[in-house]
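Given below, in the form of structure tokens, are the structures.
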Structure 1
Amino acid sequence: MSAFVPLFGPIVQNAYVVADLQAAVAHWTDKVGVGPFYLMEHVAFGDVWFRGAPLTLDLSVAIAQWGEIQVELVTQHDASPSIYREFAARHGEGLQHVGVMTPSVEQHLRRLADRGIEPVQHGATANGMRFAYVSTDAHPGAMIELIESGPAVDAFFLMVRNAARGWDGSRPLRRLR
């Protein structure tokens, strides 16, 4: 009997859709002790698709580290159809996706297609970070995001992790330019 090979690597990120980013950061820092959060306002995207159609998206995220897991808070500012709007309509606020790293989003999507798992929303940020949210949420639970590793994303995630080590509670929200 051969060993079972998981389809995804370990979870590195839990991402929550929130209505008020500032209030969510205050909750996580004051009540849970997680921080500091790095805020990226109105994230610039390259090409993004939602259910096969081009998507223009206006959202902000705040990211912090909690032990081995990154906490991402997501607020969408516009009314464009997206995974975040669908989630909010069904559930309000809450855990919308978990993130896993992959060396290649494209190759990973090809492997998943054999199992009927398709991208629901995918694309890249303006600086080239590739991602895909896949159709793994038919059963109650969160969607899975594939995050392509690379020098820029790896360096950012390391910065967030290092900032959390020994954080003294000061400057809980740090804006990135």
Structure 2
Amino acid sequence: MINARKLQHEFGYIQWRRFESLISRASNLINNGLEPGIIKETKYSALIGMGARRIIKDYLLDSDAVNLVKRLSLSYKLGKSYSTRNETAILSLLQKYCTYKKLPYAFQFKVMDCVYDFCCSNVLIEFDEPHHLEEKRQKKTDLHKDAVAIKNGYKIFRFKLHHDIIDMIKCIDCAQNK
């Protein structure tokens, strides 16, 4: 079991109340039997200065609940970024395809010091968002990520958000058949 407050900053949330609402959504999904996992409310005493203490609410999450919160966090953040063709929609379609084909997949897959948008077996997919095209620093990061992927035996494909999902699926299929 992992404390939610330890995950808050790892998942990119600065304010506890926003992260707590995400945990509440995950808890509702689990309680309604739609997702596996265990989330238990807990409290602890925290020092708040000058010797004063306050009872702080926290949650304990098992590994299934952590994965659910991570997925919900990613979909919320990505959904706020692009209105028409966003990563969340594309990742959702890739997830459905991999589930249908019974292929292992992961979102925000980490290889060494790099995090990739999507991984299916030995295939990594990265999305080049419009704002990345203007940043010189992003090109350097992308080249580093490509080198790390290849060094570790992965095939990496880069797509822009307007590319067709069929092209992404073909890349996954071709890599699976080789």
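Read-outs throughout are calculated quantities, based only on the coordinates presented, and are distinct from any laboratory measurement. Small disclaimer: the values here were computed from a predicted structure and weren't measured. Cβ atoms are built from the backbone, for glycine too; each structure is taken alone.
Quick notes on this one:
- Test item: helix-only ellipticity at 222 nm (-39500 (n - 2.57) for each DSSP H run of 4 or more, over all residues; to 500) calculated as -15000, pick one of 1, 2: 2
- When Rg and Dmax of the Cα atoms in Å is computed for each of 1, 2, the one that comes out at 16.1, 53 is 1.
- Structures 1, 2, by mean count of other Cβ atoms within 10 Å over residues 34-41: label with the highest value: 1
- When relative contact order in percent (Cα under 8 Å, 6 or more apart) is calculated for each of structures 1, 2, structure 1 gives the greatest result.
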